[in-house]
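Got some structures for you, see below.
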Structure P
Amino acid sequence: MPELLELQRGRTYRGKKPACVRSCGLVNDRTVIYVGVDEVQYDGPSVAPGRHYPRMPIGKFLEWAGHDVTDELPPGEYASWPPGKRMT
């Protein structure tokens, strides 16, 4: 059985199938800024400046999320495209 991610505020997650954000050449990682009872709100390179932070059901976010990459990234930055291979 696959390990279920524990969503935490301030942590950054990468999708199971990472994609490039066309406008800036970064991976579409998502940083959790709020975890509610049944929804999560996030920020990331795909969120345009000046826009509201998107919200989605926790279940849908967990379907998208592959793993936590917070410790692999420099503080306050996102990975450039293409992402490096994961060594696990």
Structure Q
Amino acid sequence: MATTKKITPDNKWRLLLWMLAGLTFGNFIGEICRPISFLSFLSYGQSFGIATPVELNLGFLLVSFKFQLHITLTGIMGMALGVMIYKR
């Protein structure tokens, strides 16, 4: 019989950490595969977010905010791998 993990707040953070680690590792592998012609499809992805920074100039302080997310095919596979590692 399969056991299920009880999701507590600590486990949610651990799952998020594994997913972010998998996304980072997957995007890294995708960038390595980009110049290789038969593996270049692994680096296919989309970018979305705020492309130009939003700035707040107070005269003595300049605050700029930019958020952009780039997800690749290998990044999604890395996230799935992170979830599988978390579940074991």
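Since every read-out is calculated from the coordinates, none of them should be taken as a lab result. Since we're looking at a predicted model, the values are computed, not measured. Cβ atoms are built from the backbone, for glycine too; each structure is taken alone.
Annotations
- Identity of the structure behind 7.6 (criterion: mean count of other Cβ atoms within 10 Å over residues 55-62, calculated), options P, Q: Q
- Test item: helix-only ellipticity at 222 nm (-39500 (n - 2.57) for each DSSP H run of 4 or more, over all residues; to 500) calculated as -15500, pick one of P, Q: Q
- Computed 64, 43, 15 for Cα extents along the principal axes in Å - originating structure among P, Q: Q
- Distance in nm of label points 7 Å out along Cα→Cβ at positions 39 and 63 - structure with the largest value, from P, Q: Q
- If relative contact order in percent (Cα under 8 Å, 6 or more apart) is computed and equals 41, the structure in P, Q: Q
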